[in-house]
Structure 1
Amino acid sequence: MCSRRHGGGRVRSTTPAEDRYIVLSAKRNRRTTAQQVANQFLAASGKQISRKTVARRLRGGGLYARRPVVCVPLTRQHRTARLQWCREHYNWTEQDWACVLFSDESRFSLSSDCRRQLIWRESGTAYRPENIQEKDRYPTCSIMVWAGIMINGRTRIHGVANGTMTGQ
């Protein structure tokens, strides 16, 4: 078996400092594409590199192209209220939970929502605010449905007339 000589491979097209610049560029604008980063790099350094080289350097820097989480971001008050609710119900028994119905409504958009946009992010950081794409709360063409679950079953799914939920 032959062993490869140290340093016998192709010379890298970027230096470690340029690699750091590429990673920093993607972190500053996480929604930029690899091609856009390559164009920025060309403008800054005068060196042309491919989008594949950019993607490899970003992976080397711990950044991966992923779909952003799409949700309504939680405020600090939301998180505090949820934590308090969990602490209050931590010791409930199965009998206590038998009297509870969890329900929710969801709005499904019928308009074309392209989910092809990716962001550059580190592993395990999907729910950081900079990696969340804010959800359109009231899309123009949509349908709303409601359903509930409980310890021993679930409700049927109901379409909501006029797309408006009230407490009744």
Structure 2
Amino acid sequence: MVDPAAELPFFYGSISRSDAEQQLKLAGMADGLFLLRQCLRSLGGYVLSLVWNLEFYHYPVEKQMNGTYCIAGGKAHCGPAELCEYYSKDADGLVCVLKKPCLRSADTPIKPGVFENLRDNMLREYVRHTWNLEGEAMEQAIISQAPQLEKLIATTAHEKMP
């Protein structure tokens, strides 16, 4: 499954708080400078890292059961892009509005999280053993059948648990 934030140029993926702060320092520490990263503690959640008065603020963005996203006590949004758009117009509990995205450089890929690596490994293992495919043929099969494979693996993963 593609991360809903993957297309955002200010989304860094699974980076730590200190890595986020380093990126914000490198980008100049302007008031309202922000980036979005995966929450390392909450599956499907994010953290909005923000600069104000040369200090860092980190706001957990939780994915709700109904699929919406919100900062604790805040308004629910249908996705991370909409949440960031909202907070760029209204601080609504943040220290300031989001003013300037901290853009990933073209040579900085989104850092995958532990669960993405696990997902990819499970897909490859399934296709390799079930369909006897390797290399480019395996990759093409995964790309063309990803939603079906993900569903199949999600429903059978428990069978491999001890």
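Throughout, read-outs are computed from the coordinates displayed, never taken from laboratory work. It should be emphasised that the depicted structure is a prediction, and the values quoted were computed from it without experimental measurement. Cβ atoms are built from the backbone, for glycine too; each structure is taken alone.
Structure notes:
- Structures 1, 2, by FRET efficiency 1/(1 + (r/R0)^6) of positions 47 and 151 (r between Cβ atoms, R0 = 41 Å, to 0.05): label with the highest value: 2
- Among 1, 2, structure where distance in nm of label points 7 Å out along Cα→Cβ at positions 95 and 127 as derived comes to 4.4: 2
- Value 0.85, calculated as FRET efficiency 1/(1 + (r/R0)^6) of positions 103 and 119 (r between Cβ atoms, R0 = 35 Å, to 0.05), assigned to which of 1, 2: 2
- Entry that produces -11500 once helix-only ellipticity at 222 nm (-39500 (n - 2.57) for each DSSP H run of 4 or more, over all residues; to 500) is calculated, selected from 1, 2: 2
- With FRET efficiency 1/(1 + (r/R0)^6) of positions 39 and 71 (r between Cβ atoms, R0 = 30 Å, to 0.05) derived as 1.00, matching label from 1, 2: 2
- Which of 1, 2 yields 0.60 [FRET efficiency 1/(1 + (r/R0)^6) of positions 55 and 79 (r between Cβ atoms, R0 = 30 Å, to 0.05), calculated]: 2
- Computing relative contact order in percent (Cα under 8 Å, 6 or more apart) across structures 1, 2 gives 24 for structure 1.
- Computed 20.8 for Kirkwood radius over Cα pairs in Å - originating structure among 1, 2: 1
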